[in-house]
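The following blocks contain the structures, represented as structure tokens.
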Structure 1
Amino acid sequence: MNTTTKNIDTKMTQPALSRRTLGRGLVGGLVAAATAAADLPPSNRRRGIPLGFDNFAVRAMGWNARELIDHAEKLGCDSLFITDFGPFGRQTDDDSIDEIGRYAADRGVGLELGSWSICPTSTTFRKDWGSAEDHLALGIRMAKNLGSKAFRVILGNHQDRLTDGGISARIADTVKVLEACRSRAIDAGVKIAVENHAGDLHSRELKRLVEEAGPDFVGVNFDSGNALWTLEDPLAALETLAPHVVSTSLRDGQVWPSEKGVKVQWTAMGEGCVDLPTFFDHFQKHCPGVVVHIETISGFARELPFLEPDFWKAFPAMPAADFARFEALTRRGHAIDPFQAPDGDARKGAEQAYQLADLERSIRYCRDTLGLGARG
């Protein structure tokens, strides 16, 4: 497939600009309300921070972009984060993407965009969209057409910490790709948001990546659940990364001691042991203008066997103070049962119902208890 940026003729430019202005103006107005809400007393206030969800939260549905937008409208969300190109099919041309943007704007739903690995030496990298630079260039163009202020990408996952050269080598390779697309991103007005993903980057390593590449065009997509996989309290990770956060994929989690170390199970918002009120106090103060997107991925536990010496080969420079805060978090958590989907034909329907319910509870908790959301 041709991933080269398409030249748009003059006749098509003005409608696309008008639609982008509408989409960014929609979220901008919600953000202004959030900023004003920050000055209110902390008790019983509505924070006014725009609220939405990451499409991976309902991955079992297999919805396309329009169906995801419809669900965001149904839930009363301010925004939708489409974090992979799948919901667009193979329709990545300017006209098709601009039409999706208009569809969302007509329903009062802001859009943000993302995709997967841009590190060519990561164990997760795929050439589905060409080279790493081609992939990144395509995402920047699509984000601009959708009115997304950021384009989310990842380095890889935990396995990259154990590759030749370790995570430092993978950071260097990612920075080279980012630098190759610097002018493209700046010209488009789109920040590249690198996520702390699946145990690949500790918050201090991600901060270093952003600073090496250039914070003028690179920021962070903060994932609170993934922070747990790098043995971090999500609040501590947010404190490190807040100045660079431009987008989010958030969930709660339970952490509890196990025979080999700890177990981590992600949960719906409000059902874990993360101090969410304090988390969002910090978020509101230090991440102004950033939309909260919920990415519920729950139902299974992952063990982090840090009592085994070999485990630390992946984290040779773990700061003791950061690990101490994580260990304190485990004392607040408790074990929970995993989700058991039935076998056979009923499995898909059960997974769909589980994911939809998880997300709905999370949106309700964020709105009713945490005071998030700018609509109504």
Structure 2
Amino acid sequence: MLRITPPATIGIIGGGQLGKMMAYSLIRQGYKVAVLDPDMDCPCAHLAHHFICASYSDEIALTELAQLSDVMTYEFENIDVDQLMKVSQLNQVPQGYDCLRVSQDRLLEKSTIQYLGIPTIKFEPFSTMDELNNLSLNYPIIIKTRRFGYDGKGQISVKRKEDLIFIDLDFPHDYIAEELCLFDTEISVIACGYKDGIVAYEPFENKHINGILHTSLYPAQVSKDLKEIAIEYTKKIIETFNYKGILAVEFFVKDNQLYFNELAPRPHNSGHGTIDSCDISQFDSHIYAITGCSKVEPKTFQVSLMQNILGQDFNQVMSKLKMNSNQSVHVHLYGKKENRDNRKIGHITFTGDTIEQIYEIAQEWRIKR
């Protein structure tokens, strides 16, 4: 993999908050940024040296992005893989296409992980009402669309088999059902594949509200053994796909055992704390890897707690920001035009020397929902 040096142009498919944070890292390192997004007012638009306002499925626009870019990356999974392969040149997408394709289909994703010997929650696919009624899973279950779901979207919880008559599904259609995991906690591992090896941040401990990530504590308060196993599993996935760049993998922890939940072949919401608590953020690591840099080990200098800011939280946060000034509180707003309910519009990271210290600071900034 050749080293791509500044002022080369890096193309980003998607101009949301992840694209914006990638762009910050790129510009700081001296690269130029090209962005494709259908929203003229997306967070990344004003940072891009080249901005293409078009649909992600617009082949002409994708081709233009590829021609402008020395290397391309993406901030989300819902991309037409075949189209991306068609417009890109050899090695122009260092993350590759296989992991992206697997991440787009929950059945393919779970089946692949199971094949690798990584434990998963019991699951079964179905595409008709008869198949749904004849699942061999234990209830309660979670029904999910196989594609295009995030932040709890495309999911239905069913407590008892008798409740199936009350759910409204579109048949024939491809779904996956999973046994409900009453986990003790959830952790995520964020690791980075380089041309000469893999580095990993310590796991993050995540809490959700209504299916949307609320907080991520770094590092996670789980045993050293669980941390090592989670990192080992994540590295195995990166090696399998010969993946370059940041990969995030979520695991459930139940009875001191790990169960794979899902993966994301990109920087991840749970890893935002690395911006303020590490010398190299997940976005810096991603850029180093996709531009062909040799592996760089990040160093953590403080513990952190990341808290998402949703649209309905904006007024509370701004009110607290006017009244508080604390070098341990880092507010990141994404610059989205609309502050819609349950839309991620920013995050706050609390940093300190101990977990007790950051929780004490965070208490003053607690968001009421």
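Quick check for you: by relative contact order in percent (Cα under 8 Å, 6 or more apart), which of 1, 2 is greatest?
1
Using distance in nm of label points 7 Å out along Cα→Cβ at positions 102 and 230 for the comparison, can you identify which of 1, 2 gives the largest number? Intermediate values should be presented prior to the final figure.
Working: 1: 4.1; 2: 2.0.
Answer by largest value of distance in nm of label points 7 Å out along Cα→Cβ at positions 102 and 230: 1.
Could you tell me which structure in 1, 2 was used to calculate helix-only ellipticity at 222 nm (-39500 (n - 2.57) for each DSSP H run of 4 or more, over all residues; to 500) as -13500?
Working: 1: -13500; 2: -8000.
That value comes from structure 1.
If mean count of other Cβ atoms within 10 Å over residues 182-189 is calculated from each of 1, 2, which structure is the one that comes out at 19.9? Walk me through the intermediate numbers first.
Numbers: 1: 15.6; 2: 19.9.
Going label by label, the one that fits is 2.
Computing mean count of other Cβ atoms within 10 Å over residues 134-141 gives 23.0 for which of 1, 2?
Working: 1: 23.0; 2: 14.5.
It was calculated from structure 1.
Bear in mind that the values in this text are calculations on the coordinates, not laboratory data. Here the structure is a predicted model, which means the values were calculated and not measured. Cβ atoms are built from the backbone, for glycine too; each structure is taken alone.
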